[in-house]
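Alright, structures below, take your time with them.
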Structure 1
Amino acid sequence: MDIRSTWSSNNISVDLSTIPPVIGPYPSDAEEFDAFQAAAAKVFQSFANLSSPPGIINHAGTREVVQDYERIRIALGYERIHFLGASYGFYRNAQYAVTFPERVGHFALDAVVSHGISIENQVAYDLISVNRALLRADAYCQDHATCPFHGIVPDLTYLLQQAWLYILAQAENGTLIACDTNATTSCNNTVPAWEIQATLAGALMGQPDFPTILEALAAAYAGNAALFLGGGSLTLDATWGLVEICNDHPVADKSFAHYKHLIDVASSVDTYRVNQSAGIQAQLICAAWPYAEPAASTPLQLTQTMLLVTADFEASIATEQTTFVWETQAHKSGLVVRHGDDHVSFNEPLVASTNITKRFLRTGVLPCPEDSTYVTVYGPGEKRRPVSNPYDVPTGLLAGDIDSS
């Protein structure tokens, strides 16, 4: 259901030519920060001009969307609703659950976007998760003889991280180039550091294709970074989410000083200097929101029995967000931790967590606790153990990895 056009239908529209200025590098000083804010203001003005009915973008937040969910339930004549919520779908479904608690059936919520998390924690978790995903890619490389880095980097310990930092250093000193072919002698198209950082982060999000990522890194390490052009964690096709996100997450402090504070928070945990955070990007853009500030997101108390699902190494929504909700807001719920990557698990038929999720949706009965190779299941009130070491758990098809090789 494309409620209030918060997915991709055209009642909420924007001129895509306004988007590129808010996709580039993060501002480095106050002047660039002000320019970014001006560009973001043009984006929202375009939304306001092109969307219908007039003013709709100020009424497309999650609090409004769940009212429409309820109208759909009434129209269908259902007494209760069963939900399979993925990613931002959790944010909606949790809001629905506290607004209409008597209508909650079996809720399985996969890859949690949490209510009430501080922006500092979100930013830190963003960087921790994308760095962790790079370790997962390195583990995949070590587990597969076809990885192009075998024989290229002498020390097989953290070989991918070594290669990445070498590539990043080249980009920072202006010597990383991109060519249409593997011949680099006549190429002079340099690739900036922010672009390879954004492309790597984007590739590690969603359903990362490790063979393709490894191929791109190996080519860049050998001197041709062409495969790092044009990617990123915020792209034109993701702009549909800006209106709902900014409705849901007001920016309390719009100052350059606060932005620099968040950059410092990110840097403090950014081991491999990927320098990409959805939280920072949203703060930068939503600071230009043209309407009165919506109510801040606060922690919700989910009193029903639900099933929360997460993956140790996913980079889109850090697994720490799921833990935060499970420990502080969903005390009667179970937790399924898949020891793999990928954003959202239920669409992968071979992974262990998929059958667990389907069973709960059918029955509403929480799974029994277990600790196996590919998944760990916790009952309400248990303590989640630390995130798995990426080198201690399997990679490959049964772990949910895409293999395009």
Structure 2
Amino acid sequence: MGWRRRSSGESKMDLTESLEGIVPDPIRYWVRVCKDAGAVNMFTIGVPDPIPTEVLEVYAKAVYDQEMKGATGYPPFVGEEEFKKSIIDMEGNFGAELADDDVNRMYVTVGASQGLQFIFSIFKPGSEVLVNTPAWGTIHNMIAHSGNVGVPAPLFEEGRFVVENAEKALTEKTQAVYVNFPANPSGELVAESEIKKMCGWAVAENLQIVSDEPYKYTIFDRKKTPYKSPVSFGSDINANVSLLSSFSKIVKPDVRMGFIRVSPSIMAAHEMVGFYFRNLSAGASRGLQAGLRAMIDGDPKLGFLKSVVEGYRVKSELTQKRLGEWGCEFPYKPAGTYMLFPTTPDGSDAEEWVKKTATEKKCGFIPGTSFGGSYPGFEHLKKHFRMGVGGGLTLEKLETVLDELVG
């Protein structure tokens, strides 16, 4: 787009064309619809349950101690080195085998969202990113923010990588593949061998792999459904993997702290990658980093989450049982998280069903159109809805609401 002289009465404002790719938040929109319709039992936002008080006290004390030092300087924009070393140790307990020198490829971010915005903006505007679908609806806005396009693709069907689907979505503009396991909205986790097949295909096509992994800490049974991050699939794949995660799913949502381990191939492609990241902020809170480091160093396996995750499992199984009796189907089986993605009980359009349920049953849900159902080829997702059972929801309250909903 060239520059030109404007007439005296013409606006002098030229806004980025990236705005044309942004849509209203597909989650918050339906939260408002449900509330306006009268819903009081909100299963709309996917948020975790509270962690044990004694763990929060460790975190809070370290934050306080750091703040009381009265430091006036900015934190390192890449993140505190000792904190990043603690993250590397923690990740090794959750299927992500990172090397000591990955500390130089890791940036501490304001939630995982900042990391996603950063990594997608690395690609030339107009690039395409394949998005395994169903997917967190907001990811398309994250990609569009920098003038790129998210392309929904059914990379996995019935737990299997379908190479024909991947190749059909591939174009000369494709730069990366985005995957999120366990998945939002479904909690689904496909087998390690299938994820590895997808990664092998992506590397053979010279694509980057953006692996968004904030829910791996919530897997119900790690022996039954183990998870291995793409960074752990050998050097050839590791070189093209950017790993992201978030402490918002470990501690609580308002602890806006995450990290990205940028792929070695991206880091090697241009010496200004780190400084490009610096332009997004002058660094994440030193106090929060101190608090999280104290929490991780005291329990690098995050053992305190065991009871929390067990609560998710119990609530998930109860919900599947009761909604199944109502007629809902679960083609996507949750292996973790505090979310479920069933069909409507009568197989009807979820948007209309969500509105009706909010009005008549006073319960709020998010329809499948927010997770890919609005795209051509994904019409089957229109009969799905997402239900979140975290946010401090007790088992007793869930049982009561399900009785009212299903009865």
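For which of 1, 2 does helix-only ellipticity at 222 nm (-39500 (n - 2.57) for each DSSP H run of 4 or more, over all residues; to 500), calculated from the coordinates, equal -13000? Here the read-out was taken from 1. Have a look at 1, 2 and say which one yields 21 for relative contact order in percent (Cα under 8 Å, 6 or more apart), as calculated. Of the structures listed, the value fits 1. Out of 1, 2, which one gives 3.1 for distance in nm of label points 7 Å out along Cα→Cβ at positions 42 and 298 as computed from the coordinates? That value comes from structure 2. Structures 1, 2 were shown, and FRET efficiency 1/(1 + (r/R0)^6) of positions 106 and 370 (r between Cβ atoms, R0 = 30 Å, to 0.05) at 0.90 was computed from 1. Assuming 178 is volume of the Cα convex hull per residue in Å³, for residues 226-329 alone as calculated from a single structure, say which of 1, 2 it is. Corresponding structure: 2.
Values in this text are rule-based calculations from the coordinates and carry no lab data. Remember, it's a predicted structure, so these values are computed and weren't measured experimentally. Cβ atoms are built from the backbone, for glycine too; each structure is taken alone.
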